[in-house]
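Alright, structures below, take your time with them.
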Structure 1
Amino acid sequence: MEAFQHQLLTLIGGLICFCALVKCIRFMKYIFPHIWSALPETFFRSLGKWAVVTGAGDGLGKAYSFELAKRGLNIVMISRTLEKLQRVASEVERATGQKVKVIQADFTKNSVYEDIEKSLQGLDIGVLVNNVGMLHNPLPCRFLNGPDIDENLINCNIISVTKMTKIILKQMEPRQKGLILNLSSGLGTFPCPLYTMYSASKAFISTFSKALQMEYKAKGIIIQVVAPYGVSTPMTMYQKPGLITKTAEEFVSESLDYVTFGDEIFGCLAHEMLACVLQFVPLWVFHSDRLQEAVLHAFTSYLKKRWRNP
């Protein structure tokens with residue numbers, strides 16, 4: 001009996017050490033991406049001539065547009081506000097010398113996709129960034145106390161991803177290459193009370209993307225979930241950047257170096273480490289009434305203090 005217990009403990013210890021080693025290797029890949037999985041300079045251009053970015057007028061979408069243009073791609077920017085799109089498009093063209101095409105579309109409406117598909121015909125699209133999204137409630141609140149915009153959120157956060165993916169994937173499949181980045185959130189990796197609708201919508205993106213990658217990986221198409229924890233954007237009311245909260249430009253530049261790191265990434269080393277720590281916190285802690293009350297009061301005050309004007 002003692003021999004069996006010793007063997008069992010040895011096995012458990014070995015498994016723990018193995019898991020720790022895997023985590024360490026993953027962190028090393030984030031710290032030294034150019035050594036572990038260096039992307040060729042022509043990687044993004046080899047996928048196609050154009051990148052399509054939704055929600056491209058500001059925040060992460062704007063940053064993706066700039067960064068992908070710097071890496072040699074022409075950009076199709078899609079967003080709701082035409083004036084803002086045109087201004088950012090001019091900035092991208094001047095800064096990078098790449099071509100930029102703009103498409104005005106309100107993703108809370110389901111009637112926009114026919115026009116989008118027509119506008120994209122004939123373009124050699126190698127990259128799609130499904131970035132557009134909305135937050136149900138900037139400050140934490142219970143489901144019944146939030147604004148009545150459930151349908152808009154579902155259209156913007158969920159339907160947009162499925163529709164845009166279908167439009168672009170049909171072009172990528174015959175060419176046997178392409179990259180689709182679906183922006184989720186760290187809050188979508190577990191049931192997050194007080195941000196219920198947002199968390200649930202981002203969980204859909206994660207599951208949808210991972211299943212789709214299994215279907216199309218053998219066809220040379222990369223479909224990756226990007227799940228940041230904190231980025232200073234209009235959606236987060238321009239929280240002050242810090243150790244965890246990154247600027248959109250910092251986050252995008254780093255996350256694009258990791259597009260071959262698997263079907264889900266957290267986008268940067270700081271967020272990867274935070275995700276690792278949170279894995280060891282039991283769900284009952286996040287779901288406890290006491291923590292929810294603390295979030296409703298103390299965390300709300302903390303967020304307001306960290307907000308700043310753009």
Structure 2
Amino acid sequence: MPDLPRLFAARATLPASGTTVYRAAHLTETGGQFTLDVAGDAGVLSLYVPLAPPDEAALAAACGQAAGLAGVYLKRRPVEARHAANVAREDLSPPDPVWGEARPELTALEAGVPLLIRPGADLSVGVFTDARPARAWVREHAAGRRVLNTFAYTCGFGLSAALGGAAVVKNVDLSRKVLAWGQENYALSGLAAPDTDFLFGDVFEWLSRLERRGDVFDLVVLDPPSFARGKAGVWRSERDYARLMTLAARVTAPGGQVLALLNHAGVNAAAFERMAAAGLDAAGRRGAVQERIGAGEDYPGARHLKVHAWQLD
């Protein structure tokens with residue numbers, strides 16, 4: 001068992017600076033066995049090795065007590081979880097806490113920005129905390145710009161752009177549920193959230209549609225899953241990212257930027273850059289990586305997330 005109080009103490013600067021949703025224990029600190037995320041007074045314990053139910057409960061209790069939490073929810077993440085089509089979601093993500101009090105919904109802060117978190121809702125609880133530095137980058141670069149946020153999930157990047165003074169923000173996702181969640185996040189910050197800024201549908205189809213309409217954006221955010229099944233077939237980022245980059249480049253204004261994210265431990269940064277560059281070339285565009293952004297300080301030694309800010313011609 002790692003020294004949990006020491007790990008939690010190392011993150012003390014985050015809540016002190018207005019961030020109450022973060023990673024309290026990362027895989028590199030737990031021997032690859034588990035992670036603990038904190039959102040307000042709720043914890044989310046993700047297991048990467050199988051444990052018997054009594055051991056799950058004991059670990060959750062240890063984490064909750066050491067961190068001073070009200071309750072801890074459990075996520076079971078076997079290696080094959082992302083491919084698991086026949087595993088009940090309730091088995092992977094029980095809706096009730098495994099220890100302590102229920103927190104079905106709460107508001108947590110990221111750099112002072114309120115976000116709606118639902119710890120028992122699914123494997124994903126409302127925000128991917130490793131992308132916090134990337135969201136900060138978007139907010140810093142959004143003023144006066146037209147921003148397209150694809151694979152928007154609960155619209156964290158779109159919210160960051162809007163708070164940063166973007167002239168236009170469009171969020172695209174294949175789930176109406178998460179887009180509605182994103183609108184709730186906008187409302188928490190007192191921002192208007194018209195339906196016309198939340199585009200439901202397949203990202204590839206929307207990129208083609210936007211190109212046909214002649215719409216262009218100064219900043220396009222690409223944050224796809226590493227693997228997904230859909231009506232159009234199977235998406236694998238290591239195989240399909242170049243095609244996504246091509247479509248994104250076609251709706252990026254001259255001199256615009258593409259913020260490309262990849263959450264895939266099996267693809268290194270150099271390979272990711274080559275994939276994106278191939279996509280730009282297919283679109284007849286040129287570009288260079290202007291900035292490389294990592295995960296936050298609560299992810300020591302993390303190499304899974306690659307974030308490249310591309311400057312296009």
Structure 3
Amino acid sequence: MGIMTKQTSIQSKVRFTGKGLHCGRIVHLDVLPAKADTGIVFHRNDDPAAEPIQAHAFNITSTALSTTIGLGPSSVSTIEHLMAAFAGLGISNAIVRLNAPEVPIMDGSSKPFVKKLMTAGIRELDKAQKIWKVIKPFEIREGDQFIRIEPSRRQRYQCSIDFPFHMIGKQSVDYWASTENFIRVANARTFCHIKDVNMMKEQGLALGGSLENAIVISDDGLLNAEGLRSQEEFAEHKLLDLIGDMALLGAPFLGDVKVHKPGHALTAKFTKALLENESEYLEAMFISPFVRPKEHVSTASQVFRPAWANLG
């Protein structure tokens with residue numbers, strides 16, 4: 001599917017139930033269809049006074065261990081895997097309702113979100129999709145970390161990581177935006193070292209974390225009995241987080257992104273700075289839609305089922 005030329009939403013409501021990674025609570029999250037120009041909007045059902053929170057870079061309130069957006073005293077954290085699913089499937093409008101301050105971690109990847117959203121169906125709306133066209137290179141560096149975007153006719157990510165653990169080491173992934181490519185990346189799970197798990201739990205964090213929703217490594221190797229889902233799963237997950245965080249630009253983009261040692265804080269700084277300097281680096285464009293069949297609802301059974309063959 002890649003970048004859509006018309007705005008989209010889902011065809012029907014879907015519910016996700018799982019633990020919050022850090023709060024440890026059972027979270028019920030509903031994704032509902034939305035009208036054109038709604039964007040992705042989060043509603044906290046557990047807080048009657050909470051205002052709707054637009055998924056946008058300017059609403060980021062924290063990047064500690066995950067990406068958090070907020071408005072006033074209300075916030076929603078760990079949004080990146082769900083946001084990556086919306087971006088990867090080209091879903092531009094949705095209402096997200098949840099009964100906790102955190103999106104459920106599910107299995108640590110975007111796979112559960114992607115499968116249900118695709119089953120619900122993706123519906124084109126009768127309004128053109130705004131697309132950010134990168135017109136000038138832009139870069140942010142912090143030590144040996146960097147993220148850079150350059151003009152391109154397509155959306156591409158080149159992501160590299162470097163960790164001091166022999167299980168990870170140096171990895172890289174080259175990603176061109178398409179539904180099939182995203183499905184591969186969506187399968188990649190979050191990861192951490194067992195020492196970090198113990199430290200976080202001492203601080204009252206990662207209360208919902210387990211080997212069922214994260215890859216955990218030690219100095220001796222992998223603790224997950226089932227092993228990795230791919231040889232580049234560590235780099236693919238960092239890319240997945242990056243896709244979710246870049247979705248907070250508020251519209252899909254055409255550009256070539258190169259990043260080394262990505263993280264939520266660096267990406268948040270990058271997206272905010274890029275939007276603050278929009279007139280210099282970005283141009284809003286609307287592309288005439290391709291000729292499509294009359295049926296605009298895409299479901300897993302109609303279009304995407306073969307791509308799931310490798311996911312089980």
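-14500 is what came out when helix-only ellipticity at 222 nm (-39500 (n - 2.57) for each DSSP H run of 4 or more, over all residues; to 500) was calculated for one structure; which of 1, 2, 3 is it?
The correct label is 1.
Comparing structures 1, 2, 3 by Rg/Rh (Cα atoms, Kirkwood Rh), which one has the largest value?
1
Please state which of the structures 1, 2, 3 yields 15.1 when Kirkwood radius over Cα pairs in Å, for residues 94-141 alone is computed from it.
3
All of the numbers you see were taken from the coordinates with simple rules; none came from a lab. Source: prediction; values computed, not measured.
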